[in-house]
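Each structure below appears as structure tokens.
No value in this document is a laboratory result; all are computed from the given coordinates. Please read all numbers here as calculations on a predicted model, not as lab measurements. Cβ atoms are built from the backbone, for glycine too; each structure is taken alone.
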Structure P
Amino acid sequence: MLYYRFAINDYPGPLPSKLVMPDGRVVFPEYTPADIIEAGYVEAPPQPSVQPYEVLDWNGYDWVVTDPRTLESWKEYRIQEVSKCRRDEEEDFVYGGTPIKLDSDTQARIDSAISGLERKPAGSTVWWQSGTTFIQFDLPGLEALGVAAFDHVEACFNNAKVLVEALQACTTIAELDGVDITVGWP
């Protein structure tokens, strides 16, 4: 329960460890409802739930929720969210039933392994580890993995482009909120 003192425009909070009454008496917990009223405290209304971008404030007797977003600031934020989704989706790659965290290091390792196998005698293989799973690749198999990884990353960028273009075309915050950035990912 939060309380405030209306007479001094107090911000709501818990009751103090002692109440000082108008006649100078000090009252310690357990407070009675009469003690709370006599000390000048009023029970605050429940705090409303707010979105992460909203600001919760107190106007002296009630909670006030404001939305400080501008069209341009919210558009920039939503576009950054698309970039984060793209990075997350890009890393969420499954090849041949095996999940592979497809970050830039993994992509570089695939390219390096292909380059290394190209210099080896025909039929040479390499082992690839993903979590606790080991997969053996020859050059054509590793090249197929590289192509699949490239196609996956490209599909993520293509979807991000579509979503960013949709966000850029929005002319209101409501339209920006209406763009579902969780769809279309490979």
Structure Q
Amino acid sequence: MVPDLVARLLQVSSMSATTAQPVLTPAMRAEIEAYFPRYPTRQAVTLPALHIINEHLRHVPQQAIPELAEMLGLSPAQVYDTLSFYGFFKSEPCGKVRAWVCRSISCSLRGGEEVLEALSQKLGVAPGHTTADGKVTLEFGECLGLCDFAPAMLANERVYKNLDVETAGEVANQLKQQADGKGG
């Protein structure tokens, strides 16, 4: 495991010299820089900066790590440390809609695992993956804090409550419409 991490960090460190075109756009850089006065150190801006990159690109490409590190005055290893700690960030693009089906104890007891399986079948994608058309990434999530409405799902900022297997087809269609900008 450690040799893999070292190899990846060395690869990331060398990317700044080999990346032909910057990953961070001027708009992304401006959004990140707007956080500088709000935090005591540039290192404290790492997590908000990763969220900005993720919001713009639907993932955080490895090539962004040395660029962000340079902006923040950090080593690429420090940025990668934060990036790899959070399962939220992916290195490959996610769907336009990222749907997390809760699998906490409340949701599991009320059929959350079955809802995830039904949505997986209706969307034609395994949990943790993105549909072929790039519209929906289906994932399991840990507690969403919606135990009163279990099982629940969060799709981008839209909350789905009291889900069941019978309505999975309708919910799958809603997720696709949401990705097309036609709903929620």
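Sorting P, Q by mean count of other Cβ atoms within 10 Å over residues 85-92 from high to low puts P first, with the largest value. Which one of P, Q has FRET efficiency 1/(1 + (r/R0)^6) of positions 61 and 101 (r between Cβ atoms, R0 = 25 Å, to 0.05), as calculated from the coordinates, equal to 0.00? Matching structure: P.
Between structures P, Q, the calculation of mean projected area of the Cα convex hull in nm² yields its largest number for P. Determine which structure produced the value 0.45 for FRET efficiency 1/(1 + (r/R0)^6) of positions 37 and 77 (r between Cβ atoms, R0 = 25 Å, to 0.05), calculated from the coordinates; the candidates are P, Q. Value 0.45 for FRET efficiency 1/(1 + (r/R0)^6) of positions 37 and 77 (r between Cβ atoms, R0 = 25 Å, to 0.05) corresponds to Q out of P, Q.
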